[in-house]
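J.: Next up: some structures, all given as structure tokens.
Please treat every number below as a calculation from the coordinates, not as lab data. All values derive from a computational prediction rather than experimental measurement. Cβ atoms are built from the backbone, for glycine too; each structure is taken alone.
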Structure 1
Amino acid sequence: MTRSIAAACAALATMACHGAMAQTDGVTLYGVVDLGARHASGLSAANAPAPGTSRSLGSGIHTTSRWGLRGSEDLGGGAKALFNLESGLNADTGAPANASKYFDRASWVGLQGGWGTLALGRQTTTLADAISPVDPLAMRFASFNPNIGVTALSQHGLGIEYGSAGASSGSYRLDNAVKYTGRWGGVTARAMVGVGEVASQASALSSHGVGLAWAGQGIVVSGAFQSFNDVNKRTLGGATLGAAYQWGAVRLAANAGRSKAETAADRFTVQRVVSAGATWSATGLTDITAACYKVDRSRTGAADDGYTRLVAFAEHKLSRRTKVYAELDHTRWRNGFQGAANKAHATGVSAGVVHSF
């Protein structure tokens, strides 16, 4: 990882020596608006365990609502400068998804060349990047997709900030991060360092991660490991490995993930996720997906618990940028994971429309 970043920095210095460079600037405004109706029993409108039923008009049920700006400048010699600013959006109210961070989903600048891409700023971890091509739901339904929430640590539920995440609820993205991405044929390698910026504590809130993926002949294999420190230098380590296969009109995907967190002195929480699913392109416009996720949790001084979640949905393309969807999910909690006051089973039904621009 150190050699790769050093090589990238050397390439940047070389590019800086060129006095005249071609400039072909391009900035793109893009986004997704997803609004849907949802009815759930045993889940709240935020998809947390609940004792009753909920009805809501929700933003980002299928695909997270967002808007952003991205652009590049040709520096000559095959090199580019890149940037990306992206903000989550609650489309049902018009409010930003994160009140404390305007560009909560991405805020980075970088340089790219034949040696790879070096990005600096707020960006996704290697775990999140590794999950993306092999998740059975293809990263949809983020608010109750266990691969996003548990495997990639978007909703780890530990109540502690691990890494410079800017929140105690999850570590899916990190502030003050440097990430290198290199691609050689079908191989993609990533290395990431997160700087904690805690005064007089160099390793507090820091993070390190690596990832590796291969794609070819309809097959994708993707894995990563990332470690995080909290402000007290307690650790959280996460790992994931999965594969996907495109077989004609059918896409098969499976993944396994594990994390272990030190939450206090000699107290640990271990979470595991195993998932599998398939997507069938029934027609050129309609896809049908079914997936199963099994989550297990072990905690020091507590009984093991967890849940199994089944998700099925269909989406139909009305145009290149607009689709409608319908979804059904069922959750079976184990050993009281949901809390004594809440239902032992949960069911949700959703339907909505997604427009991309």
Structure 2
Amino acid sequence: MKIAIIGTRGYPYVYSGYETFVKELAERLVKKDFSVTVYCHKNLFESYPKQVNGIDLVYIRTIEKKTLSQFVHSFQSMLHACLRRFDAILVVNPANGPFGLFAKIFRKKTAINMDGLEWLRPKWKGLGGKYFFAAAKMATKLYDVIVNDSFAMQQIYREQFNCDSTVIAYGANIRSSKKPALIDKWNLKKDDYYLIVGRLIPDNNADVIVREFIASATTKKLVIVGDVPYKDEYARKIKESADPRLVFTGYVTDQDELAELYHNCFAYFHGHEFGGTNPALLKALAYGSSILALDTVFSREVLADGEYGLFFSKSAGSIRDLMREVEKNLALVDDFRAKSRRRIRENYTWEKITDQYIQLFKELTPPRGEGVRAGNK
């Protein structure tokens, strides 16, 4: 079966959740005898091999502007893919919703991965938010299968757009600590710090966590991993917070270093608000962290309503109270660490995710005489 994947920066360019998803899925599909083609942003690559790790690559140039780059690239990629003999086209990102029209015209089988409530994110105020909402609504009409990455998101799409969807979550790879000394570069010690990982944008709520942490009496540090690749007032204010217990690492691109930060933290703060199954939260589970998460329907689904972590709100004092609770109850923290990887093994391995996509592709391209079905996984 020949599959095209559109909507990311490309392969093996691993930058964010979508690129990681494509890498993990495409490599496994190839091992199961699928022919996979990934469309890449030519601007981001220095060389242009036609194939890497058995994955075929198509490079297309785009406009180098933050708000238009992916839109223009996906537009061109979809047209290109519709003129090729692919059995199915997998698109990611709700912003690409309108391009399902081309697939309809060319009678191509399609699925689109809709990962979050983009129209609610503060960074897409005004016209941007309206576009994401309209694009998501169009996607539900133009693509054969809508993929949501959580059952909570599926319910939102059902209520918001009156559409059926298939639920296939994100995945994570389980690992254990190998080089704990890698955290020495930040003068950190095991269990002596809390951890935040994510872009410094409003919907990840790092400002709330930092503010509450500063107001607490803890002697532990707070390590903030992440930044934004542009000048931003919100991020600037967070980074200028005055407290000797705060450690800003910026981006950590070395995956071994990042893993050790997870492995050795006292607890991981998860403040993401509008996504579905969040990659950073799954990584924290896969790496054996004790988790303190913002109380959302998405976090509750991943953490099984508190079986695999504790919750806080954005109300003043909520995080401080939770910190006092866990620092007085070390057995609770150890219990969450001990069982965190079990949640991944049972629900969120990339092998399971790949098998679910294979089943989707089979249903998407049934023998003649059978229709396409979109159902729950």
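J.: Consider the structures 1, 2: one of them gives 33, 26, 20 for semi-axes √(5λ) of the Cα gyration tensor in Å as calculated from the coordinates. Say which. Walk me through the numbers on the way to the answer.
T.: Details: 1: 33, 26, 20; 2: 37, 21, 21.
Going label by label, the one that fits is 1.
J.: Matching task: -2000 is the computed value of helix-only ellipticity at 222 nm (-39500 (n - 2.57) for each DSSP H run of 4 or more, over all residues; to 500). Pick the structure from 1, 2. Display every interim value, and only then the final one.
T.: On the way: 1: -2000; 2: -12000.
Structure 1 accounts for this read-out.
J.: Mean count of other Cβ atoms within 10 Å over residues 98-105 was computed and gave 14.8; which structure, 1, 2, did it come from? Before the final figure, lay out the partial values.
T.: Details: 1: 14.8; 2: 18.5.
Label of the originating structure: 1.
J.: Match the computed value 2.4 of distance in nm of label points 7 Å out along Cα→Cβ at positions 154 and 330 to one of the structures 1, 2, and report its label.
T.: Details: 1: 2.4; 2: 4.2.
Attributed to the structure labelled 1.
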